[in-house]
Structures are given as structure tokens and as C-alpha cells.
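Structures for review follow.
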Structure 1
Amino acid sequence: MRKIRLWAVATCSALAVMASSAAQAETLADALISAYRNSNLLEQNRALLRATDEDVAVAVAALRPVVQFVAQSTYSFQRVHADATLLTPAGRTNVENLNSSVGLTASMTLYDFGRNALAVEAAKETVLATREALVQVEQNVLLDAVNAYVQVQLAQSIVNLRRNNLGLIDQELQAAQDRFDVGEVTRTDVSQAQAALAASRSDLTSAEGDLKVAREAYKAAVGHYPVDLAPRPAAPRTAATMEAARQVALRAHPQVRQAQRQVAAADLNVARAKAAMRPSISAEANVGLDDEGQESASVGLSLRHTLYAGGELSALYRQTLANLDAQKANLLQTGVNVAQNVGVAWSTVEVASAAIAAGDEEVRAARTAFEGVREEATLGARTTLDVLNAEQDLLNSQADRLTAEAQRYVGIYQVLASMGLLTVEHLNLGIPTYDPAAYYNAVKHAPATSAQGKRLDRVLKSIGRN
């Protein structure tokens, strides 16, 4: 009865330790969340997006009046001759003046055939294109995290295989030495086992080095070294067929959407260049006060139309047309690249799946062969070298199987990324995500008042906390 109780207590303790270990293990979702929160690349591109948001504010400001405070002081010196025929010092008079004034000047473009308004719309399209570029960076960050997670686990599994293989070869060496001592085998068998043991130690060292490299890649991608990684969860669903995945990619991939926005911005820039060839009407008002107390005020309208600029306006117009053609071609090529990437990722998964199925058969056959050769060696029908070769074949088949599994798992996430769906939102990671509209909404009207400035400060602090 006491033994049963002790066994029960030991079992409960072991289960508690396993549960605690499982609770502390870092999951793939944890790694993805950490990568999203700690990515310097994401922070860099968020800042670039905020800088692009300010282009809208700059364009909006061109629609508003410009008010300037002007303070100026002018000193003048003049030497006057009383008689122009006399150049003697006695006939000269020095006249010095110091004039100062302060004033306000206001100017505003009243009509320019929509040139400034088109600039605002083009800036908005550029903002939307930059947002899509940020989504692509997010995909790359998450895919790097997935790959790093899987590679650490693969490298650890290979180390475990190499370590087990080293133990088995050590046993083979001991068995060969024992058989040599009783005269069953020759010194050659012992030497072969010794050589295999040395090679196994070298392979183990190499595998441990690969694990260190994988850990460094994990830290770079996730933000910290891996400690205890949980088993990989089931891979996410992608699409039923490769063609369905391509259709989703051509609609939803951020690179396609970015290229579409760039075409729209280029089209607006063509209209801006055409409007620049037309006249503009502006108003200007001035008020001032000089050092003698004289007040002045003026208001006026002006019509400006460039009649000749050396061909500059025509060159700028042709340049925007060429840029539009370039962006349209880029959109077409982006679609080609995205479709190709879907096909490549899909094929990678199919090849890895086939390799896994073949690997299962290879591992079973290699294990059966190894066990048979080892049994025959005990009966003297096989040499030590035969056993070592069979063991190496089994090790290679197991390593290939593990590698194929890792490639298939990462490949599924590559398919998801090629479709444009490898995002925090689509993966349902359950964390607050960066809101690109928060900063834009705070600056899109070119805030200048203190109330808007305080709101902008709150947005910036919120961004810093994220």
C-alpha cells in the first residue's frame, strides 16, 4: 500500500512538473507577438509612414493663406556735392538715413485650376501606398519569426539525433573491442568503429554549431534567445488550390495594392503638371508701420501666367507621363511576381509533403535494415562496417524526414505570405496592432492650434508606448 502511495505521489509530482514546463514553454504565437512588438524594421517603416503623412499636411497648407510678420531696417548713405563743379571737401555733404518698419503680409492662391488640390489627393494616394508597404514589412517580420522558430527546433532535433548516434557508435566500438579481445574480429573492425566515432563527434559539434546559429537568428527575428519552445501548432489554412491562392494574392497582396496606389498618384501628378501650364490668381494684403509712425495698408489681386520658361513646364509634363507609364508597368510586373511567388511557395509545400511521405518509408526501411544488420553482425554474418553504414543510413533518413517537415511547415506560412495574409490580424494573435490612421487623422488637416497640437502629442506618446 505504501508503494502505491509513493508511486501516486511521484506520478502527480511528475505531472505537475510537466504542466509547469508546458505552461512556461514559448509557443509560436508568443514568438510572433514578440517579433511584432520588438521589430526595429517595423518601427523604422512606421516612422517613414508618419513622415509621408506629413506630406498631406504640407499639401493642405498650400490651400491656405500664408501670413508673415515682416520687420526690416534699412541704412543708407549718400554723399551730396553742393556744387557739382567743386570737388573740394568743403563742397561735400554726407546724408545718412535709417528707416525701420514692421508689418504683416498675407497672401493666398485663389484659383490655380486645381493644382494644389490635386497635390493633396496625390499625397493621400502616396500615404495609402506607404501603408501597404508597411503591411509587407509586417509579413516579412512574421515570416522570419516563423522560420527562426522552426529552424531552432529542427537544429535541436538534429543535435539530439547526432547525440544518440554518438552513443550508439560508442556501443558499437565497445562491442567491436570485446569481439576483438576474444578473437572474433580483426583490428580493422575496431579501427573502423573508432573512425566512425570520431566522425560522429565531429558531426555532433557541427550540429551544435548550427543550433547556435539558429539561436542567433531567432534572437534577431524575435528579440530574445529561445529557452523552451513548445511543439509547433497545426499550420494555418491557406487555399484549396494554387489558382485560388493566386486569385486572393492578386486582390489582397500589399505589393499589388501598393502598386495600384502608386499608379493613382502618378495619374494625379500628370493632372498637376497639366494644371501648372495654366494661370493662377492670388490675393495679397499688407499692413505696416514705420519708425515715424506712418501707417500703411494695401490689398491686391494678381494674375500670373508663365508664357515662356525655357521648356521646363513641358519637360515636367512629359516626365509625369513617363512616370505614369513606369508605374503602370510596375503594377503589371508586380502581379506577375506575386503570382510567381504563390506558385513557388505552393510547389515548395507539395515537394515537402512528398518528401515527408517518402521519408516515412525510408525511415521504416532503414530502421529495419539497421536492426537486421546488427543482428546478423552478432552472428558473424556482417562486419562492423556494415553495421556502421546501416546506422548512418538510418540517421540520414531521419534527418531528411525532419528537414522535410520543417520545410513544409514554413512553406505553408510562405504560401500565406504570398497571398498577402500573413498579418497579426489574419493570424488572430489577439494583440493591439499599430493603427496607421491615428497619426494621419491627427495631422491631415495641418494642425497649428494648441488644441490640435496637444492631441498630436497624445498620439505620439501612444505610438511610443506601442
Structure 2
Amino acid sequence: MNKKPTILIVDDEKSARDGLVRALRRDYNVFAAENGNSALEVLANQKIDVLLSDVRMPGMDGITLMQRALVNNPELVCIILTAYGDVDLAVEAMKHGATDFMTKPINLDKLELVLGRVLKAKKIELENEQLKVQLDSKYGLENIIGCSAPMQEVFDTIRQVASSRATVLIQGESGTGKELVAKAIHQLGSRSKGAFVAVHCAALSQNLLESELFGHEKGAFTGAMERRIGRFEKADGGSLFLDEISEIDASVQVKILRALEERQVERVGGDTPVDVDARLIAATNRDLKAMVDEGDFREDLFYRLYVVVITLPPLRDRQDDILLLLSHYLAVFNEENGKRFEGFTPAAYEMLSAYKWPGNIRELRNLVERMVVLARGSVLDVKDIPVQVREQASGGGEVNINADLTVDEMEKRMVIQALEKTGGNRTKAAERLGISRRTLHRKLNQYGIQ
């Protein structure tokens, strides 16, 4: 059975407010508030699909209410009610995020048509967004960039484990791409048609996390206005990804253990077990075994998780992948920002290859974006690399830079070296240097290299 959409009506006139409630409650779940502050309380405790608000109210006006509501719920559909002749206010509301507006007194037949239209548009938008997510992750391993030996081992393990229903624990430093690996396991397995549900455990308080994972019954706690389905149930038939599982409180760990062992959950405030069939994929950037030894993580849950373990190497141990990653993100941010950088100069590539990348792939991605946005010219050079990265890379003695050479002399040597290592193959040499073949050809002419 389809769940009825939920509408919040906000109007300081009681008669107008009550009239709208009576007119809509047959087809919608309807909440009402007499002012902006009361409306924000409802929005904080209840999932609202449509905000239907008068624009002129004492205290907080409808536009301000709408702006504050959209901060926490960008998907909220907002319809503003204005008095006849308030065209300027209606235009202002549309500029700040209103989906539509209507003039008072409200024509109920027209309101029904407007609600039907905006909710249908929202449904299509959500379906398109879900389709985009599915398409983005359709090819599984092709989203994970790497040709180094450590990453080939990771790929082999992903292929082996994907078709099973075994629980998987992904270990690795922050920024190494643990969620990408989890998505690849999901997409390559028999559950790919089911949902991939991700929960970032460290971002939620323990009380909120319990409700998010297992759901709650209406009235289970203050603000629980209706039954809510948890993430375990949403992932039924698919995969549930728990990122940073090491940060979960012991009381929630017990319930996760039961869900794994019995394939059942109980909603907060409920006593009826609910069957769930969700494959669990967990991730952590900490040593769970050490946490068990120190009493900070349950041993029984640890062994339930420690079935198949995939350890992602840090970027500093994936030297062969740095060029691939730099080239990939350069192409991504060139397109996003309308730029045409052809690549990195040999000196810039040498410096970025020597850098230790403490933030791993996430740091590399952000750095390339910054360079693309701020740099000028046709290629990215050492001067475009942030100062702190330059200092750390050169300070560690990892970059083989001869202080007696000019930048041009250093670059010429690197071009010659790349050609020697690729047997004179210009395409491969350009790839090794992180520049386009056209840029390499220009460098050969510039330095008189045959």
C-alpha cells in the first residue's frame, strides 16, 4: 500500500488553517502550525513532503520559514500562500526556493491539482536521482581507479566475495575509497537489483543511530509522530553499508549482532521481530582487534564481521596509481569547470608523486580540483601546487630536484628519461609524464629533442 504524502499547513488564521486541514486530510497526512517557530518544531520531528505556508504571519514570515526549512530538507516541496495582489512576494518566494504559489482565498479544486502536480514532479525527480546513482555505480570495479599490485589484489578479492552473501569488513585509512569498494561488491553480486543503503555511523548520535538502523514505532519517544522504517529494513534484499562501525556504542552493537545472527530486527519502542535479509558490509579506519583487546568493541560482533576482510592500501603505497588518479580527476574537473588543462608538467608530476598523501585519494581529488580552479595557462605546474604540499614533498627529500638546474633543464631531463623508459614511444611517454601527446610534442620542439 502506498504511503500517503505528508503536508504541513502553516497559517496564523485558525479558520483558514482548520479549513485546509479538513479539505486535505482524506488524501494526505496533515499537520498544522500557527506560526513559523511551531512549524520548525514539526519539521524537526516529522518527515514532511509539502510545506503549505501563508507568507504574511506575525514574527517569522513564510519566506523565512521556507528558507530555514530547506536548509535541513532540500527535497521539501514548498507552496506559498499570498493575498491577492502580492505578486512581488510570490516572485520573491519563487526566487528563494518555492515550488509554486497560490493566492487567497484558496480554490480547493485548484489546490488539489497543484498538489498532485508538484508531488508527481517530486516523485519523478527522486526516481531520476535513484536511477542516476544506479547508473553511476553500474560498472562496479570500473569506478575504482588503480593498476598497482596492491589494488589488483583488492580487485581479485572483490570479484571472489561479490557473489557470496558473506559479511565483508573493509579496512583502510580515511579517504582510501572504502565506500566505492562496498558499492562494487554490491553491484557485482546477486543483490545488485536491491537497494544499497549507506549509514555513516560517526555522523549520528547513538540514540539517533539506533532509530536510523532499526526504525521506531509511533510514540516510541518524544517526536516519534509515526512509525519509521529503519535502514536494515530498507536494505532488505540488498546491501547495508555501515561506515566507521568502530564508532558504534556497545548497546547498538548488541542489536547489530542479533540482526546478523537471527536476521531479525526490532524497531525502537516495538516488541515484534521483523525479518530482514540484508547483506552487511562494514568499514573502519581503526584496528578493531586492538579495540576488542582494550574492551572498546564487542568480541562476538568482531568475529561476526571478520569473515572476509579487504584491506585498502594507503595512496603512499600505490605509487603506480598516482598518475592515473591525477589524470582522471583532471579530466573530471576540467569538464566541471569548463577548463582545458592538458596535464601536469613533469616537475609537478614528480613532486605530487613524492608527496605522502596523508588524506589519500580524497586529498588528491580535492587538490586537483583546487589546482584546476585557480591555475592559469594550459598545463598545471609546480607553482600551482599548494605551498604546504610543496614544502612537505620537497622537505622530505623525496623529490629528486637538483638545485643547480633550472626548471627548464629539469623538465628536459624528465622528458628524455620518460622517452628512454618507454623505448621512444611518445604516447606512453606523455602518459608517464601526465601530459597530453600534443604538449609532449611541443616540449620536444622547445628543447630540441630528437
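Just so it is clear, none of the values below were taken in a lab; they were calculated from the coordinates. Bear in mind the structure is a predicted one, so any value in this text is a computation, not a measurement. Cβ atoms are built from the backbone, for glycine too; each structure is taken alone.
Can you say which of 1, 2 returns 2.8 when distance in nm of label points 7 Å out along Cα→Cβ at positions 150 and 390 is computed?
2
If helix-only ellipticity at 222 nm (-39500 (n - 2.57) for each DSSP H run of 4 or more, over all residues; to 500) computes to -15000, which of 1, 2 did it come from?
The value was obtained from structure 2.
Computing FRET efficiency 1/(1 + (r/R0)^6) of positions 190 and 230 (r between Cβ atoms, R0 = 35 Å, to 0.05) gives 0.20 for which of 1, 2?
1
A value of 15.9 was computed for mean count of other Cβ atoms within 10 Å over residues 302-309; which of 1, 2 is the source structure?
Traced to structure 2.
With Rg and Dmax of the Cα atoms in Å derived from the coordinates and found to be 28.0, 87, which of 1, 2 does the value describe?
Traced to structure 2.
Which structure, out of 1, 2, was relative contact order in percent (Cα under 8 Å, 6 or more apart) derived from, given a value of 11?
2
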